[in-house]
Structures are given as C-alpha cells and as structure tokens.
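Listed after this line are the structures, all set down as structure tokens.
Where a number appears in this text, it was derived from the coordinates with a stated rule and is not lab data. Every value quoted in this text rests on a predicted model; they were computed, and no experiment measured them. Cβ atoms are built from the backbone, for glycine too; each structure is taken alone.
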Structure 1
Amino acid sequence: MKRKANVDKSLCVACGCCVKVCPRAAISVPYGINAVIDETLCVGCGKCVKECPASVISLEEVENES
C-alpha cells in the first residue's frame, strides 16, 4: 500500500505551511482558498501532516496501481 496526503478542505486555512515543506512540490494553494495536493506528485512522506498548524492534513493508504 502507498500513502497519499489528504486535506480537509472545509477546515484548511490556506496558510501555505505545507507548501513550504513538501519536497516534491505536490501542494499548492490556488486562489488562497485551501491547499490542493497533486496526487501524481505526492509520495506520502508526511512532512505536510507534521507541519500543518490546523491539523487538517492526513495520510491515507491507497491501492497500488498495477
């Protein structure tokens, strides 16, 4: 199983802390509304989860693509 980050968009405050720590540049905050994760770039490292001051990012297990 692989892991991917997921943002609770209803609670995200668009602070951008996650964007700064993502080693793959998989996170953006378009229009300053909330964080969006590009699942094709996310490797599930969890750095964004640890950095988020609002605790609205979680890691979820996803099926490996065959």
Structure 2
Amino acid sequence: MMVKVTFVSSDGTRREVETAEGETAREAALFNDVPGIDGDCGGVCACATCHVHVDPAWIDRVGRLVEG
C-alpha cells in the first residue's frame, strides 16, 4: 500500500510524495529526492534533517513516539 507524505521546507515550500507504507520519513525523502534531506545519520536520527511535526488532528491516527 502506498501513502502520501508532505514535506514542508523551512521556507514553506511543500512537496508531496508517495511512499510504501512502513517506510520511514527519511526513506520517503531520499527515495523521492526531497531537497534538504540528506539522511547522513543513516537512519538513527542523529543529524536532525528529518525533524517531524505531526498536525494534532492526526495524532490518534499515526500515534505518538514513546521514548524510554
């Protein structure tokens, strides 16, 4: 199943891409050549270019990150 992900750059430019369900935001960006997402950390969230903000209306649908 494919899902749509919208990337919004710091200047407000929006880019919507389709990616396979289960892929990470990093993978979706890299596989779709989203500018500004380098993924240099290799997927361990160390470089912070994949910082994500989820609209509060979607929290119940996508879930929360549970740290610990």
field: Which of 1, 2 leads on mean count of other Cβ atoms within 10 Å over residues 7-14, largest value
entry: 1
Origin of the value 24, 57, 18, 2, where P(r) over Cα pairs in 10 Å bins from 0, in percent was derived from one of 1, 2: 1
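As an exercise: mean count of other Cβ atoms within 10 Å over residues 23-30, calculated from one structure in 1, 2, equals 17.9. Which structure is it? Numbers along the way, then the final one.
Working: 1: 14.5; 2: 17.9.
It was calculated from structure 2.
With relative contact order in percent (Cα under 8 Å, 6 or more apart) computed per structure, which member of 1, 2 shows the largest figure?
1
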